[in-house]
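What follows are several structures.
Derivation of every value follows stated rules applied to the coordinates shown; laboratory data play no part. Owing to the predicted nature of the structure, the values given are computational and were not obtained by experimental measurement. Cβ atoms are built from the backbone, for glycine too; each structure is taken alone.
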Structure I
Amino acid sequence: MSRIRLSGAVLCLGLLCAFASAPSQAQAPAWPQRPVKFIVTLGPGSGVDIGARLLADRLPARWGKPVVIENRPGADGLVAIQAFLNANDDHTLLFTPAGNFTVHPLQYTKLPYVPEDLVPLARVSNTVIAVGVPASLKIGSLAEFVELAHAQSGKLSAAVVAGITEFTFDYFLKTAGLDIAKAPYRDIVQGATDLAEGRIQVMMSSYAIMQPHAQGGRVRVIAVNGHQRNAILPDIPTAAESGFPALEVEGLVGLLGPRNMPEALRQKIGADVAAIAADSAIAERLAGTAQVPNPGGPAEFAADIAAQRAQIAKIASTLSIVPKQ
């Protein structure tokens with residue numbers, strides 16, 4: 001009889017354990033359960049958009065569900081961020097350069113989000129940011145350009161991409177004691193055309209924007225703005241190598257998710273995206289859009305974003321930037 005009672009107790013204990021574990025299993029369903037959407041802050045055909053589509057082509061093999069791209073350009077990335085927040089869904093992710101959002105708190109007093117709403121999932125690539133001048137100026141280095149800008153103070157014009165690139169360029173002007181007017185552009189691609197024609201004298205943007213004119217011999221790239229020389233332009237020195245570290249900035253691009261996303265899911269997405277970004281075939285395609293793979297998981301992307309925010313805060317303090325209402 002005692003053996004029967006003991007067996008019954010063991011059976012009941014097993015059933016209790018099974019029932020106790022069932023809710024936790026129900027709380028962690030397989031992901032994804034439906035198509036995944038990447039909201040992209042830039043328009044179709046941009047380097048960032050192409051990078052997102054390269055991932056979207058490969059990820060279904062790992063996830064078993066399609067990945068769709070939704071381009072929502074405009075308002076320095078705020079249009080896309082608002083769409084991402086409104087979705088409030090772990091199947092809707094944000095694909096963007098970090099520079100689209102790290103500058104927002106220093107640009108605007110009121111934002112539709114707080115930084116904690118954007119949770120880093122995966123670092124994907126670095127957009128190559130470069131400084132170019134018209135080939136007709138016969139300038140071969142950043143130092144030579146600075147010398148010219150001092151000699152013609154107030155007479156030169158620049159084209160600069162809005163956001164972190166513009167913040168960094170303004171910091172360079174301040175620290176180098178330069179007076180260069182910034183020409184306003186609704187479409188920065190027109191700035192590259194004006195640079196090639198000599199209507200402006202310097203441009204700081206993604207290399208992809210200047211690339212056709214540089215390959216055509218009408219624009220000369222005199223510096224890249226990353227922490228180290230770039231494999232796409234191996235003979236071009238960094239701004240820091242050229243003696244102007246104030247111009248150093250990384251074009252971080254990656255994937256972000258909602259703030260309530262479980263840590264295990266963050267790690268899974270980060271590992272899957274990083275594995276694809278590290279593929280040599282992807283690297284070749286990215287190189288054609290002036291991007292280089294920089295795969296990393298949530299921790300790596302978060303650390304780089306934090307470093308970029310600290311850099312921008314220093315710039316804003318030096319320039320006494322006042323956010324808009």
Structure II
Amino acid sequence: MSDSSAKATIADRMATATPVTVAGRIRGLTDRGIAWLFIAPTILLLLAINIFPLIWTVYLSFTNYKANRSAPIKGVGIEHYTDILSDPEVWNSMQATAHFVFWTILLETLIGFALAWLIDRRFRGSAFWTTVILIPMMLSPAVVGNFWKFIYQPQIGLFNYAVSFFTGADPSSFQMIGDRALAPWAIVIVDVWMWTPYVMLICLAGLRSIPDYIYEAAEVDRASKWRQFWSITLPMALPFIMLAVLFRGIENFKMFDLINLLTSGGPGSTTEVASITLKREAFESWKTGYSSAFAVILFVTVFGLANIYVKALNRVKQR
């Protein structure tokens with residue numbers, strides 16, 4: 001066999017074998033390599049930011065560990081959990097949290113749905129007013145807290161003068177963030193002002209997802225606007241309303257920054273919600289093991305309630 005024919009044979013073999021091998025490698029890289037290339041950083045990030053701190057917190061909750069000292073770590077069993085569940089101050093903070101969550105969710109849902117229903121009418125200037133309504137949601141909680149703390153000042157704040165204008169009361173006769181009866185409502189007002197636009201957006205998405213032909217069929221059947229609202233609008237927007245309640249409930253249950261800036265849990269412990277109590281136990285009393293157990297209890301509470309609520313939401317969506 002000549003050199004030219006041998007080279008031609010080798011070239012033919014390479015031409016037939018190489019594409020298969022390369023194709024196999026490309027398919028392997030596409031199906032597995034590239035998939036793991038994108039998934040692995042996310043998994044590592046979740047392990048580093050969420051999973052590991054959670055496991056470490058659960059471990060510390062069963063120890064006497066304190067972050068401000070280097071004493072040997074000893075196990076204490078479920079002592080922290082029993083102390084927390086039998087502590088009246090903890091139950092008072094949970095009660096303050098429940099008060100804050102209930103009233104903020106109720107007011108934000110009612111006002112947010114009403115605003116969404118009005119914006120859905122598509123009147124002249126609705127886009128402009130939608131933008132204006134969304135402004136509070138765009139602000140930082142630090143800015144909102146300091147802004148409203150200035151507004152609540154009894155001597156120079158605008159809130160007291162507005163109340164005085166409508167009621168005739170002396171502006172300096174009451175303090176929204178200094179009175180034990182008014183302070184809980186002060187933080188409720190601020191949270192409702194800031195996050196009602198968020199609820200409005202979700203409700204507006206639900207209202208605009210309702211097909212127009214359903215309303216047209218109802219008008220053919222001579223259904224009144226009130227009947228259309230209760231039979232069409234509210235039932236079909238209910239999953240979106242429940243979704244907004246879920247999001248706001250989870251966020252308000254762990255609310256910290258806004259309340260800390262406005263009242264720091266005061267006056268006394270009137271507005272000391274669970275997150276404020278947790279911060280004081282962890283970074284003022286330095287009871288790291290105790291605060292870790294409290295954090296685990298809060299996590300289990302939120303997770304359990306959210307799980308039950310999601311099941312109810314799925315049942316509503318399946319109707």
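Numbers at a glance
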item: Top of I, II by mean projected area of the Cα convex hull in nm², for residues 187-266 alone, largest first; result: I
item: Percent of Cα pairs over 12 Å apart, for residues 155-210 alone - highest-scoring structure of I, II; result: II
item: Comparison of I, II - label where mean count of other Cβ atoms within 10 Å over residues 139-146 is highest; result: I
item: Per volume of the Cα convex hull per residue in Å³, the highest-valued of structures I, II; result: II
item: Per distance in nm of label points 7 Å out along Cα→Cβ at positions 43 and 131, the highest-valued of structures I, II; result: II
item: Structure (I, II) behind the derived value -23500 of helix-only ellipticity at 222 nm (-39500 (n - 2.57) for each DSSP H run of 4 or more, over all residues; to 500); result: II
item: Test item: mean count of other Cβ atoms within 10 Å over residues 75-82 calculated as 19.6, pick one of I, II; result: I
